[in-house]
Structure I
Amino acid sequence: MPYRILLLVCFLCCRLVGIDAIDWGKAAEVQTGVRFLRLELEEPRLQKICLMRIDLRTEGLQFTGTARDPDWGKPMPDYDKAVIRTKRVRTADFMRQARRPKEEGGLGLNMIVAANSAPWWPWTKPFTHKYAHPAGLGILNGEVICDSRPHKAVFVVYEDGRVDIVSAVPEEEYGRIRLAASGFAIILRDGEVLDGGDYEKPLMPRIAYGLSEDRRWLYIVTVDGRQPEWSLGATGRETAELLVAAGAVDGINMDGGGSATLCYYDREKECPVMVNRQTRKGYQRPVGSNIGIYLESR
């Protein structure tokens, strides 16, 4: 279906049924096991929304994320109140680096989706710090990147392939975790929309992850914000309602604002495509934590 027609269908559906349910059969398949669509709303305010559904049963599908920086644990050279955990990188560059062949210094992964994940600090002027300390719990392949307690909301991928959204992870399970990335709050639990905390109250750009009840589907939603005449953002509750419409029963609010980024790899253009818009000029913020989804060759 041509893009303009797809967009019109989605727009009419939202206006008529109040986003009661997303018809994923009308969404474009942008990668193996990945469907994507855009929504435009005028009520309750102007919003540009991106929704992605990933089939977690896709053959060879695996997760990765931002790893420890080689200088992990050393003092940050440009912020003496913190130590190095990760290096800030744009989500699209995270995908490029992962896809680069190993002989060229990359990971040689067929990464098909990438999204920013955990909030991080420092976030002080001039906002140009090279390194980051992600908040909450961060784990990659059993190696702890950060562990600020208490945990509040964690997106977890276990070594056996199970994917979940939990409020906390016992330390004895760390070695069995392939990926853990913390969010600000769980905003959807067993189909019930939750308030979250202070971060979920204002209108702002958002990114959130959701899971279906049977854990087959992962949903990622972004809402552009702080851009008059383009998109004004969403609250945490509105973001959770979008996840419900997509098909999720559990959802976690990740690091929004100017950090919110969602990409997929375009096979025809042979490059990452950022689907949401952080700013009118197309600026992409380097972030402290990303997740990536890739396909293993079989």
Structure II
Amino acid sequence: MKIAIMGAGGVGGYLGGKLAAAGGDVTFIARGAHLQAIRKQGLRICGVENMHLPKVRASDTPAEIGIVDTVLFCVKLYDTESATKAIAPIIAPNTTVLTLQNGIESVRDIGSVIGSKAMLGGAAYFPASITAPGEVTFNGKIAACPHVAFGEPGGGDSSRVQELLSVFRAAGVDADGCADTDLMLWEKFLLIAGTSAATAVTRCNIGTVRSDPDMRWLLRESVAEAERVGARAGVVFGADVVDQVVATIDTNPANGKASQLVDLENGRRLELEWFSGAIVRLGKELEVPTPVHATIYAALKPFRDGVPAV
């Protein structure tokens, strides 16, 4: 299977590294200093797992790669449109595009450009980020969750899902298929809605947030508010889904930080419009009050494009 990793950040870098280390035909699509470091010294995975791949294929021009069997789509949400256009030259009628982004609209948005039949929807359940050019730090998967889960949009299993699961598992990646992909994506979004909002607005890691009663209230309400929006949109959640999501967050490494906080600390652009912003927008459309996420959105808005000008 010929695989392209569109976005070699935390998720794409770690998964692509595991696949390449297992002998997979993998090419990383990256840019800037990260790309230059990968070309010069390879890719280094640090943290819970440590590995160094001294020679990996990497490019900033997807058209150079040629047609691939699978694209792991792992770019930040604000790069979705440009990245989708960029991968057009490597897509054939039988190419599968698996998006592992954190939002709830990526399958629709990417599919509207390259064709919905190419799409698989998935989620990654581990904190990882670029910590230096050419280096990705992997902090371990969330307990009781697979590294990744994915399935057919609006459905679940298929032959291509099973084939890709086999590829991941052969590389030592804990991967699961899901019977209800849309529900899975929304449940992951509840987790993201809580952790990205509460850690970014407080500037604290997840251990600090969940151990303080006031910050824990903020965390839980961020999850619950997103659940109410999803339920109004037609998602059939379990009765205790909020408790389950918070319990999952309690298993996160205490020093873990949501990617939005990492980006905020480093003065980078935020995915705010696709996290709290999406909840506020959908809440207005569906007439669901979203005061918690509206407040968080307002507090983080000055930083959404990076460090604001003084």
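Coordinate-derived values only; no laboratory data. Fair warning: this is a prediction, and the values are worked out from it, not measured in the lab. Cβ atoms are built from the backbone, for glycine too; each structure is taken alone.
Quick notes on this structure:
- For relative contact order in percent (Cα under 8 Å, 6 or more apart), the highest value in the series I, II is held by structure I.
- Comparison of I, II - label where mean count of other Cβ atoms within 10 Å over residues 74-81 is highest: II
- Among I, II, structure where helix-only ellipticity at 222 nm (-39500 (n - 2.57) for each DSSP H run of 4 or more, over all residues; to 500) as derived comes to -13500: II
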